[in-house]
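Presented below are the structures under discussion, each in the form of structure tokens.
Readers should treat all values here as calculations from the given coordinates under stated rules, not as data from a laboratory. Quick caveat, the model's predicted, so the values are computed rather than measured.
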Structure P
């Protein structure tokens with residue numbers, strides 16, 4: 001029984017580039033920031049950006065100033081010309097792979113070709129390519145729609161960058177039968193090809209596939225489509241909360257993959273939930289939950305540091321080691337716990353369940369940390385007089401440091417640790 005996570009799951013290069021560029025702009029100042037349409041097709045990413053002050057704007061004409069980001073899927077040629085006239089700072093975040101498809105469509109149209117685009121006619125990327133392909137450009141979604149093409153004399157085929165690679169091959173072959181003079185360019189991006197190839201290869205090793213990604217994400221939908229073509233039950237979800245434990249617990253081996261705009265924290269949450277479901281099937285779910293919470297709360301620090309202290313005493317052949325080892329382990333536990341509480345309380349580096357666990361138990365964990373510090377100082381009284389002095393100074397310095405760290409995190413108001 002296992003959960004296998006695909007190596008290619010998660011952010012592709014184009015999405016990561018766009019997110020990094022947005023965050024870099026946000027660090028520069030307090031300007032107003034908007035995105036013309038959805039930056040990527042993933043509600044969690046959009047929500048995370050909105051929390052940082054970046055919202056979606058469909059009517060940039062109403063903006064008097066600020067920065068307008070152009071989405072990764074591309075912008076139609078006509079609309080791009082209109083946006084240039086606005087008193088805004090335009091930051092083009094179009095994926096370079098999409099930009100290549102746009103440039104090829106424009107070039108072939110100017111050379112007199114009849115541009116044929118394989119893709120979803122309602123998708124923003126396909127709309128953008130269509131605008132660059134000229135008046136004679138046409139869109140088809142597969143080989144079955146070739147018969148509907150009209151007025152074709154010099155056909156040129158390209159595709160949406162997230163198209164199914166096998167669908168492209170079938171469409172190309174069918175077009176060549178009807179139009180022997182067909183020219184084409186493979187515009188499916190490398191990330192999409194690798195993701196699809198890995199999925200096809202991994203399907204022989206698993207019983208079902210779980211695909212994480214936005215409902216309106218084209219490349220995510222392709223992964224679901226491929227899994228079903230391979231004869232496997234597949235589940236398309238956006239978050240771990242959508243997992244059906246009743247259905248999934250019946251599968252021995254599960255493949256977890258994700259679309260190109262799915263953040264890493266979302267994939268980890270789904271993986272953790274899948275492991276919980278499989279643990280429940282083995283009747284070890286409660287034990288797993290207990291161990292997980294112990295680690296989330298840093299309680300594992302106590303036995304581990306105590307063992308290290310005991311090992312050091314054994315190596316040094318020390319007889320009076322018990323109290324020093326206990327005092328040190330309590331102190332280190334307190335330091336780890338206070339640090340975790342500060343980090344989770346004043347920033348939100350991710351949606352990981354550990355952060356949620358700590359945030360929901362901040363007061364309890366803080367009390368545990370203070371008791372650990374107190375216990376460490378009490379035990380040190382029974383040792384060399386230097387012990388309580390050193391521990392007291394270390395505790396004072398740590399609390400001063402924690403105060404500055406807390407002030408620094410609070411003053412930023414935002415976390416830039418975006419997966």
Structure Q
């Protein structure tokens with residue numbers, strides 16, 4: 001790798017540099033606009049990607065994230081992220097293909113660059129590697145803006161609509177101190193409550209001993225399986241009563257009939273929401289389900305951009321909106337989806353079950369939302385995995401997490417993964 005030591009230092013050492021320009025976005029605060037008056041554009045001069053060793057495992061987790069770095073002529077570097085799905089090689093191919101549209105542009109012209117790239121992406125199906133890299137680039141631009149202004153990203157997004165963000169913990173096969181959701185729901189509940197976390201998301205319909213989805217492919221569920229799937233829910237309720245909120249993810253495995261049956265069986269248990277019972281490819285099916293159950297229906301990170309969510313809102317098919325800021329189109333698009341949801345009085349619950357930059361970016365975005373509901377969190381990630389890569393991982397305190405107050409996203413990367421080869425920098429393009 002050419003001049004790898006210099007590249008490493010630049011990647012790790014770039015930070016906020018006083019009060020520089022904040023241009024081209026309608027979401028800026030007065031502080032950012034004042035900074036914009038003092039300095040000119042922030043030209044993008046270099047694009048880098050970071051991948052992680054394929055055989056790397058951190059507490060059982062393989063970091064399948066792609067990090068994207070944008071360098072500017074002002075010496076400020078922003079970082080973004082996406083993950084999974086198309087894979088790192090596809091992500092790099094997208095960055096190389098669209099690099100001519102990125103290099104030389106003003107990093108502060110966030111909406112303009114988003115629209116330029118999105119029109120190119122629209123020639124291919126949405127939601128794949130193209131949309132994921134659009135999301136990562138957008139996050140990196142916001143990081144640059146924050147560093148340039150000396151402000152945390154949430155301030156640029158409109159400031160604190162939330163002083164702190166209540167979290168629940170998602171299990172999804174991730175252990176907490178060796179405990180898993182189906183083996184020890186009582187102990188998990190007690191542990192989370194001891195940390196002030198009063199919500200847990202579990203997967204009883206496609207994980208654990210029943211796993212009715214695997215038995216029937218999501219097209220049938222028996223009464224016996226319906227009742228058996230309630231076991232961890234009943235054990236959580238017996239342990240904590242109504243003090244622990246229960247969230248259920250059905251992983252888009254089911255048809256409409258089974259979704260209605262599952263929802264009806266759950267209604268006595270005070271479920272916070274039912275997430276992704278079906279694929280989000282039939283809005284009318286979701287609207288039918290929403291009309292037939294008292295449990296709020298959550299449609300999640302499988303949708304990308306505000307265009308993907310629009311019809312769900314119009315047909316009243318969703319009660320809680322969940323987007324992933326590294327998949328939906330970035331911070332800008334997450335904010336726009338949230339604004340649109342708010343016009344229908346629908347709250348937002350960010351998806352955070354990915355990499356550490358997703359965690360930071362979601363916290364900043366959610367802090368600025370007036371219609372924030374609750375924040376997904378993964379104890380195994382922020383406690384066991386993220387600290388391998390990040391010095392200052394935000395950790396919930398008494399059930400709440402707060403945004404960093406340092407400029408940009410506020411991420412402090414650890415040097416060790418870059419020195420020992422766990423993280424590898426790839427040059428994409430440069431002016």
Structure R
């Protein structure tokens with residue numbers, strides 16, 4: 001059987017060389033891949049080394065899809081990808097083979113393309129971190145930095161497991177909030193639809209009946225008929241308002257920093273809702289910072305990585321000041337106490353954690369505490385919102401029914 005000389009990467013920095021038996025050059029490349037190596041050169045023994053890449057193995061430049069910014073993958077699919085990759089790495093499956101397995105079993109077309117490209121980049125000598133960083137819309141800065149620390153420290157398996165656990169907890173919090181708001185949203189939609197049908201279709205037909213009778217109508221009925229006529233003749237204005245609201249909401253996410261600060265500050269001052277938003281931000285920040293510190297990332301760098309994950313501009317600005325304070329030599333507790341937005345409970349817990357050398361555990365406790373508060377607030381808000389919505393919808397529908405039945409009662413009384 002022919003022998004081939006090779007040079008291959010065994011790790012991020014280590015390069016090995018030797019000979020291998022295989023039927024042909026491509027088979028030799030595949031054999032090295034299964035051994036966990038990343039081939040650099042493979043050529044027949046006693047032949048001159050070939051400097052070019054193997055023709056059948058395109059480089060990452062040609063394989064890398066254009067316009068990766070537009071590629072989108074569901075967050076849940078990335079979480080599953082992370083869990084499965086962690087399991088494969090834990091089982092000592094070579095990274096290239098793990099990527100091939102994940103490519104074959106994923107159903108998401110976009111993710112399949114990305115995994116295939118990542119595999120080709122790794123085969124061309126790139127690290128997993130470098131490959132993931134090509135897709136910032138899919139793998140955010142936090143994700144890439146975590147993987148980088150795992151690769152550098154030789155704990156990629158633990159890092160991926162922590163990332164998967166972190167993402168699962170975030171999705172669980174979002175799911176709780178979403179499920180709590182789903183029922184009130186459903187009631188509002190059904191109520192609005194019912195009122196629209198009554199005003200646009202039922203009431204105009206009854207108005208015709210009242211006109212034919214020629215009897216004077218009571219004030220509530222006149223008001224209702226005027227509203228119905230306006231809805232029927234000016235419905236497109238309502239549609240225009242809905243479109244404008246959607247446009248304004250989209251533009252609010254693209255506003256400049258100053259405009260977003262004003263909007264975010266107003267959000268934090270809304271009774272009940274402001275506290276809910278604040279506690280959600282603190283819980284997310286604490287959980288993220290704990291994850292980064294557990295992975296060995298220095299505190300000042302961990303805070304810098306965490307800042308882009310916060311959506312509120314007020315807290316972003318405050319965290320930038322906290323980061324500056326730590327760089328200047330202050331403790332995390334001292335930096336946070338300078339801000340009015342971080343509660344005393346949080347800074348006191350972090351002080352205990354810093355002095356006891358258990359900052360990671362202190363951050364986890366803070367995150368758990370505020371996540372529980374968010375759950376309680378969500379439950380309380382739902383219990384208040386649901387009866388309020390039902391009451392308002394009941395009053396509106398009740399007024400419509402009363403206004404339509406009142407003339408009928410007057411007709412009956414007149415006949416008697």
If helix-only ellipticity at 222 nm (-39500 (n - 2.57) for each DSSP H run of 4 or more, over all residues; to 500) is calculated for P, Q, R, the one returning -23500 is structure R
If you rank structures P, Q, R by Kirkwood radius over Cα pairs in Å, for residues 72-263 alone, the highest one is R
Of the structures P, Q, R, the one that 31.3, 117 was derived from, the read-out being Rg and Dmax of the Cα atoms in Å = R
